[in-house]
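Enquirer: See the structures that follow.
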Structure I
């Protein structure tokens, strides 16, 4: 009986250790942190109005970050004709439409704790210039209407966004950005929501941030893989995506204001605050491992405070009032 019990214990341990969990990616579409809607006026980073009538883009080359920094690639095997020869391609592609809220099924994996996700905006070089007609009609890379394919020499539109901008959003803009050299990676450090047998990675995508350096206030027609198209795709990868909950929470007893901007950032961020007279306030920065990186007492009840220059990663910025935490913000540095 002891031998049987031992064998059963080993079997159960092995079964649990090799248990698979399904992982889905939920992209929550946003405009200036509000739920996205087509033909809704929003404010661009340059201070002018714009709206969006079309927004589609590809993501691929997906990796799940888990269990202490391990990276597991999301893959399916496909036979693809490239330059007249059949090749095996390992990848998974999704065509994102900002008008549709969809949980993208990444597959089942042997992992315990999810710590983030990486993906590329666009289509990888190995299939970008291949014939789109070889895919079955339901595949993301098959011909679409409106088209997401620019032509064999240039490949797929990585991002297609259209709308109006400027005064009364009267100036049309149309950006179809593409190009193998603009295949940019995104990394979002965030945990997952455990829904029983499924772990859901929730990532916010704020499309107002796509115009950080490209000015569309007077309209812009851009079908390209160089110049402003490169800038746009750089901004799209650097600024649009951030962890769910990055805006953080306030304690109900806190009567002031506390903002963190820009977030995510590729350079420096600062906090702006408005607090209550007669109280003592500290701003503290912690790593995701819970270790204190820096703390500083605020010497006034309003103003700004520059956060330290830190390496890429996710951090917690906490405001303490009289020694008690009253505001928590998740801060993401992506250099």
Structure II
């Protein structure tokens, strides 16, 4: 007798993205993996999202719920998690969409690697109309690209190092989680203001290794109405740094590893200075002051990384100036 495939619960927290909602829903219902349930929770949208969702009401895989008041995507996603029946859970952002094989290939990777707590794939970055702009893998750190050049299982210590240095899972829609792991860490933290998905990756990684599928299976929408674009850059950077320091302060590793993570966190503060301007410099100094007030031992790593970033920016601007002067001549 053939064993039934494990159920996957897909949770869509829908809010004011009516333009993208049909593509999101249609891509989930067109999955080659059949054992799915799709829980859509509309977070009191003020556009016509709820009306658009009604056409999916008769689909046996779809459950539609509407919040009476706006709770935000974190609480709404946690509501969906509490209702999930699947062995695996995916949080599908309402403005992204999926390759038809996304769930099938991620589940297949999970079933072959039972020790992992989550698995994610590369993503295509697309514009408002769905046109491909880039693949997120191409902008990941070199160490990540080298280790993850093909499908792989990322060890806990490697994933922790990546997360301290760079958000290597830039899009929540690309991740499939083991439900038991999500329940063990109690879902998304409601105390995190902006980067709750990134903070969740830290806690999930602490439970076990993470799987990576090299093929782009997710379409990550870049547009002017996303949460990232609406949030001030400085607010996001400060929120991320606060959580980085919290994770660092709870580490139980030895001095060499702690020092390595200090340099990684200091790198984050330094690269917030993206140009030689007063505004960019102020943000980087603000982040550095936060770290120094928390722990004076960050002094040397911060001085080193910020000096390196300033030199990098000076050399970059010099190259641009020389190139522009050459064109004029």
Structure III
């Protein structure tokens, strides 16, 4: 029987704890569906650093089975997500770090979900390693932990015994990984169907929403951003924007990139792709119509740029994210 331990700290997402319990219970149910006498697959426990209850981010109280100090061995550890920039890091990280280091001497895999990667990075476990986190927090993560090889496109990353995942629902990808590792590929495949989780969902890119930097303090560049966002369908030249905001063409691209993190031509391209995504999500306009409406003349070029930005064709993107009303429904 595989022993699964879940650590919870102040400000954690209690849904992480519940999800793991419920998902693995479903795996148990299907494992024993044809034979009730089968040995249970998992023994699951919730731990806190001192054995006392903690208050989750949403206000729910998480009651542990015991303290981490009572556990010398486990087969798999998951740290429940901590919300950075919203809730402070929990106290006593030095104690937690020492305990994890002791577990790692026995090669115990250590995982977390979503922004839990901040917790592992804060304790130094991800230094020099490849990791992922929720795409929305990628910029903050890179700023805080530049020594981590962050790959926010990945739905799940595993490096040196540490496993990180994207947003909260990527926790189901982690569950499937646990079932696949400690049980069987067959059971993992069955559970992916039961959970309605696509086992091939390995990228966060299609779900990403652009969050351009605007708090940089450069008023001329901010004006340029506003021009791009308002006039993107008809813009013919980046040079015209530089002239309008009073910056020489020679220095415009450098200042724009310094302020926003990307070149103006890429900013324009992303703005057009974002507009196309919204039209695909909310209207039934054809790809040709959308191409021209967002400022492109060549449909093939648009489709190529769209796929590069989203990893999906326009049609596949609409099939996945359309939220309007289909005719006749």
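What follows draws every value from the coordinates through simple rules; no lab data is involved. All figures in this text were calculated on a predicted structure; none of them were measured in a lab. Cβ atoms are built from the backbone, for glycine too; each structure is taken alone.
Enquirer: For distance in nm of label points 7 Å out along Cα→Cβ at positions 137 and 297, find whichever of I, II, III sits highest and give me its label.
Expert: I
Enquirer: Given a value of 0.7 for distance in nm of label points 7 Å out along Cα→Cβ at positions 121 and 161, point me to the structure among I, II, III it was derived from.
Expert: I
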